[in-house]
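FYI, it's all coordinate maths here, none of it is from the lab. All of these numbers come straight from a predicted model, not from anything done at the bench. Cβ atoms are built from the backbone, for glycine too; each structure is taken alone.
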Structure I
Amino acid sequence: MKLLLIHLSTICLSLAGGVLLSLAFPPWNQYWLVWIGFTPVLAGLLLFPRNWFTSLIRGAVFGGTFGGLVFSWLLTGGLTTDWLWNFGSFLLLGAIWGAFLGVVVHLPAGNGHRQVAPIMPGYGFNAAAWNKSISHLQAALVTAAAWTVLEWARGVLLPGWNAVGTALQANLPLFQLATVTGVSGLSFIVVFANLIALTTVRRIILEPGRMTWASRFDVTITLAVIFLAALGGFWWLQRQEAGDRQNIAIVYPDTTDFGRLLELSEEQKEKGIDLFVWRCVRFGQGDYTKLGDTSIGKAAGLVAGTTSAENGLLSGASIIIPGAIKNLFLMPRQRDHFQPGTSGRTLNPFAFKDASWVILVNWEAGDPLLVRGAVNKQIQVIVALVDPLPGGPGSTEQLFSNLRLWSVSLGRPVIFASTKNFAAIVTRSGKLISNARLTPAAEVLTGSIQVPAPFDSTLYGRYGDWFAVACGAIAIVTAISERLRRFHEKSGRLSA
């Protein structure tokens with residue numbers, strides 16, 4: 001009975017971890033929970049009796065709970081197959097991660113007594129305290145590396161939405177780490193910090209009293225690394241971005257009426273707008289001629305999502321720039337979005353104001369391969385036109401969060417236009433220049449972006465997923481070392 005209660009307790013901890021972590025994502029947006037979301041499941045995996053099978057079950061419950069909840073909007077929207085792919089992939093990720101931790105990661109044992117130490121300055125060079133701090137850091141390194149490489153592997157098979165590091169975009173300075181490591185570095189920091197938080201609480205319980213400097217070393221070094229990463233991000237945000245400045249106006253009234261969109265655009269003529277973006281419009285006979293009476297098509301350009309349906313759903317896009325009109329038609333999807341396979345869509349960039357732009361419509365904006373492909377083609381600005389996704393506003397917000405992450409990691413500004421209350425102009429550093437959610441009564445957003453040079457890329461854009469690969473090497477080397485250690489221990493016992 002006692003063993004059963006232990007197993008039930010660890011399952012409850014895994015469930016709690018999955019729930020807490022999912023609440024850090026849209027539509028709940030409790031971003032701070034990402035710093036404690038892993039702590040319950042790590043407690044269940046590392047502080048209770050375990051073997052590889054029980055650890056696998058605990059990890060699978062955690063991963064399945066997180067994946068099932070954070071993608072629950074897919075069920076609401078009737079996309080059951082897509083939900084199953086995400087639920088199954090996170091369940092598998094959690095299971096492998098849990099089994100790995102159950103076999104490889106071990107926390108140092110307590111000192112055997114819980115006598116309260118005297119409240120006096122401690123001697124910093126305590127060998128036992130230093131060794132425990134180092135052991136905690138090693139455990140956190142391996143734990144975070146294992147999660148990071150498995151999360152990256154999932155993103156290779158499926159569109160890599162909702163990596164845990166995505167929730168850190170609420171901290172814009174720390175979010176700049178993505179320009180070096182991609183989301184892998186952000187996820188690594190989250191898991192690492194969660195384990196150090198767990199070991200710190202455990203140490204306080206097992207060793208009550210005043211801690212020495214050595215006893216606090218694991219916490220201090222973790223906080224220092226996070227602080228330095230945020231400080232570096234703050235410096236990156238303060239630097240002067242190079243590139244031509246373009247003035248953008250997103251016109252997004254709750255209508256597809258051409259006359260209303262044109263009227264709102266004419267009101268912005270005095271602001272020196274370079275590019276107008278209409279989320280969706282129904283062009284009628286003679287409408288293109290009316291555009292000629294304004295600056296659109298002469299001094300300014302226009303990107304407009306187009307529709308022929310009464311419900312106003314996007315069926316393509318029109319690009320009207322000085323000297324050219326280009327129409328793009330949206331091809332029906334042949335498969336669900338969240339399935340293994342590569343995108344077959346061909347990017348169609350257009351040149352305007354000495355820069356290369358591209359339009360991504362609906363699910364195209366949620367495909368990281370297309371975003372990376374755009375940067376590889378030296379496209380400088382991404383324009384996303386998105387219908388309300390099925391499953392409520394949280395689905396569209398998740399798409400925007402992931403697109404924002406990818407654009408920051410690759411150093412590209414984004415113009416995002418969706419429903420009436422969801423539009424944004426985002427710089428290459430991820431800063432929201434204009435955001436419709438902060439001004440819900442407005443029908444037009446304006447802002448300026450710096451257009452990067454075609455070959456101007458971030459470290460992550462140049463070197464790719466180097467950090468995730470390094471984490472994989474750490475996990476493999478640790479697993480082999482643990483296997484050899486156990487083999488030698490077994491051989492020693494047999495020879496004795």
Structure II
Amino acid sequence: MNYERSAGILLHPTCLPGPDGIGDFGPEAYHWINFLAEAGCSMWQVLPLGPTGYGNSPYQSFSAFAGNTHLVSPALLLNESLLTADDLINRPVLHEGIVHFEEAIPWKLNLLDKAFECFQVQNFSALHVDFEHFKSSQNTWLDDYALFMTLKEVHKQVSWNHWPEALRNRKKKALENFSNRNQTTIAKHCFRQFLFYRQWNALHKYAAEKNIRIIGDIPIFVSYDSADVWAHPELFALDATGQPAVVAGVPPDYFSPTGQLWGNPLYRWEAHKKTGYSWWIKRFQSSFQLVDILRLDHFRGFAGYWEVPAGMPTAEKGRWVSGPGNDFFIHVQEALKEMPIIAEDLGDITPEVIALRDAFNLPGMKILQFAFSNTPENPFLPHHYPHHCVAYTGTHDNDTSIGWYEKAPANECDFCRRYLSSPGSQIAWDMIRVVWSSPADMVLAPLQDFLNLGSESRMNLPGTADGNWNWRMPVDALTPRLAERIRELNYLFSRLIPEN
């Protein structure tokens with residue numbers, strides 16, 4: 001992978017404006033790609049694109065392989081005659097500033113159902129051929145996922161561990177009988193995935209034509225209530241009843257006195273090793289069908305991870321356990337040949353984590369908001385950045401730069417102003433500028449920072465369950481003046497997108 005000096009913007013597709021209560025892969029997404037190109041950016045970073053459940057977090061998904069069909073564009077379905085204008089008449093009127101999950105999701109699913117009904121009865125011969133090809137090409141995960149989602153639908157969305165025993169434990173006869181009774185619903189879930197992949201792949205292709213690479217995201221852990229855990233319980237640390245025996249988290253630190261209890265099931269790494277890490281390799285291969293570069297979330301977990309006994313109220317009581325380490329990445333590298341992977345190496349980083357990252361020449365991450373807490377020797381200060389890293393003002397897990405500055409201790413704000421040679425009146429842009437001028441090969445900032453937005457526009461506050469993931473960009477945000485201002489930064493610091 002070529003890590004030449006380049007720049008990009010972090011924005012999840014749900015944040016795009018549009019009339020259906022949640023951003024999608026329709027016209028606004030193409031407008032966004034055009035804006036990036038006009039601004040001279042060559043990277044678009046998204047969060048995970050998987051189907052979300054309770055809490056709407058992209059890091060808690062029903063599948064490590066499937067796509068979030070809430071992102072399917074009704075406008076594009078209308079263009080393909082899978083929907084009619086009449087289908088959109090009762091569109092709910094929603095405020096544009098946030099994602100209205102409670103109203104938007106039922107609306108979108110209703111439209112997807114109408115598109116599927118139309119597909120079944122109308123003559124879409126070419127589309128039927130494409131659909132059959134999609135099912136064949138994705139059969140390593142699609143069949144299990146569609147069956148899993150149908151089971152959830154029939155059982156009122158309860159977690160799979162509350163299903164009848166024979167279905168919970170994947171008894172062959174029970175699954176065959178259920179599948180025979182629910183063939184149409186299973187096909188519906190396959191079709192939804194077909195639409196997601198079809199629309200996203202077209203958008204991805206358009207981005208490539210504009211010389212824009214898409215950075216995706218692989219959460220290290222998967223949700224317990226997922227097709228992956230249900231279909232492959234032998235790969236996860238479950239007890240004899242199918243419940244997690246131990247769960248994921250991070251221990252107490254300066255930011256969190258009780259640690260963070262994520263609750264995801266942990267892996268049985270020995271079981272993965274016996275298969276040559278087959279499930280993980282398929283996961284990487286599937287992800288690289290959708291994106292060009294992958295941010296590997298919680299990279300330190302591959303060197304060592306914090307194991308908490310299931311049932312603990314906090315992450316305080318746990319232990320460090322060795323991860324799969326070099327052996328895992330050797331197998332991944334042999335399968336992929338190239339590994340355009342960014343190591344999310346933040347948090348409690350040990351020499352073992354650094355050694356693992358560097359053994360495979362993976363760029364780590366630098367966050368400017370972490371830089372001003374102590375001395376000029378802080379490794380998050382830009383003059384210490386190596387070339388081979390990815391630098392950010394902040395990420396989806398941080399406050400906006402303005403929000404950070406307004407809440408930071410006085411000594412940090414003072415050091416920040418001194419370092420930036422800034423009075424603080426344009427702190428977000430001053431922080432963007434110093435990151436862009438750094439030695440880091442790749443630099444990004446959330447769109448919120450380019451728009452000078454405060455804490456009200458924060459994407460996620462780790463450790464909280466409510467009020468996250470719902471920010472949307474203002475309809476009139478992407479102005480020619482903003483594109484020109486970003487392009488000037490990219491020009492000044494040798495990060496302009498290459499011309500076609």
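Observations on the model:
- Read-out mean count of other Cβ atoms within 10 Å over residues 379-386, computed value 25.0, structure in I, II: I
- Among I, II, structure where FRET efficiency 1/(1 + (r/R0)^6) of positions 75 and 387 (r between Cβ atoms, R0 = 35 Å, to 0.05) as derived comes to 0.95: I
- Read-out Cα extents along the principal axes in Å, computed value 92, 46, 40, structure in I, II: I
- The maximum of relative contact order in percent (Cα under 8 Å, 6 or more apart) over structures I, II, that is, the highest value, falls on II.
- Structure responsible for 23.2, 81, with Rg and Dmax of the Cα atoms in Å, for residues 187-426 alone calculated and labels I, II on offer: I
- Distance in nm of label points 7 Å out along Cα→Cβ at positions 203 and 371 derived as 3.7 - corresponding label from I, II: I
- Label whose coordinates, when helix-only ellipticity at 222 nm (-39500 (n - 2.57) for each DSSP H run of 4 or more, over all residues; to 500) is calculated, return -16000 (choices I, II): I
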